[in-house]
Structure I
Amino acid sequence: MSPGEIHEDHPFATPLDMRDPVRRFRGRLAAPVTVATAGTADRRAGLTVSSLLVADGAPSFIHLLVGSSTDLWDAIQETGAFIVHVLEAEHRELSDRFAFVRPSPGGLFAGIEVVDTDHGPELSAVGTRAYCRYAGHFDDTYHALVHGIVEAVVLDDIRHPLQYFRGEYFHG
């Protein structure tokens with residue numbers, strides 16, 4: 001330790017031999033950072049999502065893993081649609097906001113330019129988006145694997161994608 005440091009490691013971290021091996025395995029897979037949104041102008045919901053899969057085909061699908069007790073999951077079920085926004089390095093604060101690790105006085109969408117669409121709230125600052133129609137889900141105890149048919153895609157040139165790797169943000 002250098003002068004002034006209290007701990008070499010995180011003082012509240014779970015000891016290595018007690019950590020969940022599946023969670024540690026998942027942490028070794030670089031994951032895209034996205035924000036999924038759903039809802040209506042008077043009841044918007046959003047959540048940072050890194051557990052997702054895009055399946056190209058006719059039709060194409062996006063599969064999201066979301067907490068079954070989240071407002072996003074409720075909004076998807078109520079409206080039957082959602083939008084997946086692909087984040088870049090410059091959107092790190094947006095990711096933290098929708099992951100509920102950064103305060104957002106006034107609510108998740110306060111101070112953010114949003115366009116309400118048939119698929120849910122569109123985050124204007126994020127240029128790459130997929131608009132999905134809810135096509136079903138698979139439930140487990142804590143999560144819902146949400147299946148969405150991709151109805152439209154908007155692409156922007158992503159130079160520095162925001163990713164999550166071993167518990168931290170990473171961008172190229």
Structure II
Amino acid sequence: MHNNRTPINNYIRAREVRLIDETGKQLGILPLNEALQIAKDKGLDLIQVTEKVDPPVCKIGDFGKHLYQLQKKERKVKTAGGDLKEIQIGFNISIHDIETKAHQSEKFLHRGDKVKIAMRLKGREKALGNHAKEKIEQFCKFLDQKIPIKTERELKREPRGFTLIISKK
């Protein structure tokens with residue numbers, strides 16, 4: 001058995017298994033001993049793919065290759081969400097600067113990236129949180145006119161300012 005808890009060979013706890021060979025062809029329901037012997041004769045492992053059905057599904061194959069395929073699939077799922085790009089907005093940002101930052105955010109969103117809108121507050125600005133929220137909402141409204149957006153993470157107050165994560169609808 002491996003550390004990710006995938007039962008292989010003698011660690012499979014079932015009397016019968018639904019066997020799939022290395023080419024993907026179903027060989028039917030066989031006793032565990034017979035399935036292990038077939039895998040051993042081919043010089044491969046018997047890997048339990050799922051135990052949710054009775055009898056459990058087992059596949060003949062190289063366990064190292066199986067682990068590599070699982071890791072590859074996990075990495076693909078992680079990167080499918082796109083990168084997280086950050087746009088910094090100042091407390092006293094002008095309308096023209098909002099347009100420029102919105103245009104850059106639009107490029108990121110078209111590429112499939114998520115955008116983190118951050119406003120850092122310094123000194124006295126921290127006491128004027130409502131003004132900061134209004135600026136971020138103004139930015140989002142302007143951007144929403146150009147491209148439909150959805151909020152991934154709501155506007156959040158942090159010790160040094162506000163953050164908001166958006167993505168393309």
Structure III
Amino acid sequence: MRCPYCHETEDRVVDSRTSREGRAIRRRRECLSCARRFTTYEEIEERPVQVIKSDGTVESFDREKLLRSIRLPCVKRPVTEAEIEAMVDAIEDELSSRDQIPSRELGELVMAQLRERDYVAYVRFASVYRNFQDIDEFVEELEDLNEARARLEQQKNQEELPL
């Protein structure tokens with residue numbers, strides 16, 4: 001590390017600790033040439049995930065855009081802002097090991113998160129995401145949702161049975 005005072009490159013680390021909620025390491029250094037101290041921060045360089053749109057164009061993942069797309073179907077639903085943030089955090093965790101994701105797959109991740117929290121918000125999102133054209137497509141999605149909910153209830157009931 002180059003000293004900001006004398007521009008020599010020889011220094012020693014005096015102290016290290018985590019900082020910025022564990023996302024950085026703060027280091028106090030002492031220049032071996034001029035004996036002055038300075039602070040450096042070491043951070044992970046995050047590369048944004050690339051979203052591949054259905055028309056083939058590519059854009060960087062945008063957390064705010066994802067938040068907006070989840071907030072909209074949750075309007076007037078019992079889904080808190082904290083829950084919406086948690087959904088986006090979970091999706092970002094899922095994306096953290098990837099360089100790119102098709103927008104279709106990102107939409108499926110959103111639907112999975114909504115399905116776990118609020119069925120109405122899920123159907124609202126699905127109707128736009130899947131571009132429902134008529135009432136039959138709504139009915140089909142609702143039937144699938146009811147079947148999934150019934151299976152989940154049956155699993156819960158079987159888990160509660162005493163041995």
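Each value in this text was obtained by applying a stated rule to the coordinates, not by laboratory testing. Predicted model, so just to flag it, every value in this text is computed and none were measured. Cβ atoms are built from the backbone, for glycine too; each structure is taken alone.
Where is distance in nm of label points 7 Å out along Cα→Cβ at positions 71 and 135 largest, in which of I, II, III? Answer by largest value of distance in nm of label points 7 Å out along Cα→Cβ at positions 71 and 135: II. When distance in nm of label points 7 Å out along Cα→Cβ at positions 63 and 95 is computed for each of I, II, III, which one produces 2.3? Source structure for this number: I. So helix-only ellipticity at 222 nm (-39500 (n - 2.57) for each DSSP H run of 4 or more, over all residues; to 500), computed for just one structure, reads -15500; which one of I, II, III is that? The read-out comes from structure III.
Out of I, II, III, which one gives 1.61 for Cα Rg over 2.2 N^0.38 Å as computed from the coordinates? Label of the originating structure: III.
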